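> Okay, got some structures for you below.
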Structure P
Amino acid sequence: MESFVRGVGRHLTPGGLACFLANWEVGQDADWRDRWRTWLATPECAGLDAWVLARERQDVAEYAETWARDGGHRPGSAEHDRWIEAWLEDFESRGVQTIWFGIVFLQRPVDSRSRWIDLTEATGAVESPMGPAIARGLAARTRLHDLDDDALFATTWVAAPDVTEERHTRPGEADPDVIVIRQGGGLRRVIRADTALAAFVSVCDGELAGDVAITAIAALTGVEPEVVRAAVIGPLRELVADGLLVPAPASGPA
């Protein structure tokens, strides 16, 4: 997989996109993202946008069992056990504990801009087919890369039709303990929101630009606008990248 990833770039012309399934080994107590950060930092991958969508993981015993079975070896047979033992000995010798599976998108930017990298877990159910959501996600991430924070808050956002909010409150309490923003389609994101983010999303109805919404929320909560803005900016980029918030349609001439 490393060799393949490092070789893709030479086949991509500006605007070119590589999409492929992948699995990769992860050592004990290691983060799966570390492997990809190392590969993407190599000269061969320089300049490529990268979106790695991790979908599933198996421990080494599960992985070995899968391949032994797919190789036609019946569980309980001597040949099956020999293959399992060989797999596990190899993994142990190299310190491999987990195998991750996912979908990878590597993109050559059209121009000479800097690249973006997004290493994401989406291990639950997703919209099927997921191709349209992926296409929207790639386009959104590319647009976001060119938007600084001021431009992001100057945009008027609207919550997508499949977005809902859940509030969980303990009996007798006035304020919710947990606020969840949930996406019904796409990658079916579930975002735990604080009060500032929930308030921001609640006014994303296509009427107020983001900076106006921040000022209004600050006035209502008695918190400085800069504090509200700092609390919202990171989650806002996630919500836009995954399609929970989209730019409001441009209004036509009266």
Structure Q
Amino acid sequence: MQVLLVDDEALARARLRTLLGDCRAPAACVAGEASQAGQALELLRRARFDVALVDVRMPQVDGLALAEAIRSVPDAPPVIFVTAHAEHAVRAFDLEAVDYLTKPVRLERLQQALQKVERLAAARAGAAGSAAEALVIHDRGHLVRLPLVEVVYFKAELKYVTVRTASRSYLLERSLSELEDKYREEFLRIHRNALVARRAMRALERHEDAEEGEGWAVRLDGVDEPLAVSRRQLGAVREALAS
């Protein structure tokens, strides 16, 4: 992975360079460095980078303004912000940053951020229309930008919606109907309380439900538990699996 480092502090760039050298999943290397926004834009016009690690607080033009400018560069790389100050997180995600790392950066967090870039690139290659979409979720005091391609299902529970990925669950304060309207092409309603990713559907099987009795459930990639399918939606699920 070709990385552009943008930070006005040489020591900060040196530390990130060392951490990037230690990354193995994915492997990364520093393909360019800049100490200010103008220099970074010049590098971006001359070469292609897979990701830009950008400090927020820099003299003259700060990292947020730079990220805005990067969006107009042809074949612009995704941006990961790296900063000692967390108060700019909301604005950072408005600019569609892939992640927001706080200094001192830990190797584990850096690798997680680069893995997001890797997944985003793979999703764009396979489904350019929807891969760039993401949910912004408040999680334990932090903002998480979750690529839609990672979501296996949405399930309504009380006043929240559980957002399930292959690795964990999040809570989202949105209605299931709103999510269905917005992501109808990517997700299918299988029950009054659940939407599943069409790409994750693998099999339909008999299922015994404690409340509804014998019925059907759908098996999904990335999760162990099957999700109940309502009788009303059974035909739509069969059709989706057959297509």
Structure R
Amino acid sequence: MKLKTLIVDDEALARSRLRTLLGDCNAPAAEVIAEASHAEQALQHLDRLALDLVLLDIHMPGMDGVELARLLHGRPDAPAIVFVTAHAAHAVTAFELDAVDYLTKPVRVERLQQALQKAERHLKDRRGAAADAPPAEHLLIQDRGRTERVPLAEVLYLKSEFKYLTVRTATRSHILDGSLAEFEERYPKRFVRVHRNALVARAAIRALEKYDDGEEAEGWALRLEGVPEPVVVSRRQLAGVREALKESAS
């Protein structure tokens, strides 16, 4: 089976060269499903395509390849990532983000073939583990006449706004008809109440810090993995949030 591949590089010539090199590879072979010249375009492909592998440049205009990999890190459906770059300086960071390989330009076909083999092993191991795990839960999101399944494991926070919930993942915000109380009661080990209008995924919490929201003399907010915006913590929920932080650290 061929690895369904996305090439991400801001240089058209570099993308063309990778496509040519992939054509010379086999066992496993790769099929280029899409190309992207920047990270935002890559995210659009990743949201709508089932991909096995991303060949990812690092230095690009706007969001760089490391930040894109950080957004994908931990997603249960994330493809294998192989960095392809002219610079060796980010190799340690790349492997911290579970990249399966790190290739420096100019890429040789032998090294690319090795990277494909590593990607294949990585995907087989991960999918084998997933097959032994209980089925993942999903939220069914109605969006413009279509239904989308969003894995609950990807939800970083939920906010109650007007009559709906905003469901935030690392890549998108969705609108869902529901209540925070329902999620809080059903998933107490997954989410913690941080405000009367917000629940946060315990696993996503990275830091609790002082925050000036213009209303309270001493406000607090959480920094979460995968999103830039802070989530405000109310005074009433502060003790519970601190307890959640201690539990995650232990």
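Readers should treat all values here as calculations from the given coordinates under stated rules, not as data from a laboratory. Computed from a predicted model, the values in this text were never measured in an experiment. Cβ atoms are built from the backbone, for glycine too; each structure is taken alone.
> Comparing FRET efficiency 1/(1 + (r/R0)^6) of positions 81 and 169 (r between Cβ atoms, R0 = 30 Å, to 0.05) across P, Q, R, which is largest? Before the final figure, lay out the partial values.
Values: P: 0.05; Q: 0.70; R: 0.95.
Largest calculated value belongs to R.
> If Rg/Rh (Cα atoms, Kirkwood Rh), for residues 49-160 alone comes out at 1.17 when worked out from the coordinates, which of P, Q, R was used?
Values: P: 1.17; Q: 0.98; R: 1.03.
For Rg/Rh (Cα atoms, Kirkwood Rh), for residues 49-160 alone, the value 1.17 is produced by structure P.
> Given a value of 3.6 for distance in nm of label points 7 Å out along Cα→Cβ at positions 41 and 193, calculated from one of P, Q, R, which structure does it belong to? Before the final figure, lay out each step's value.
Details: P: 3.6; Q: 5.2; R: 4.7.
The read-out was computed on structure P.
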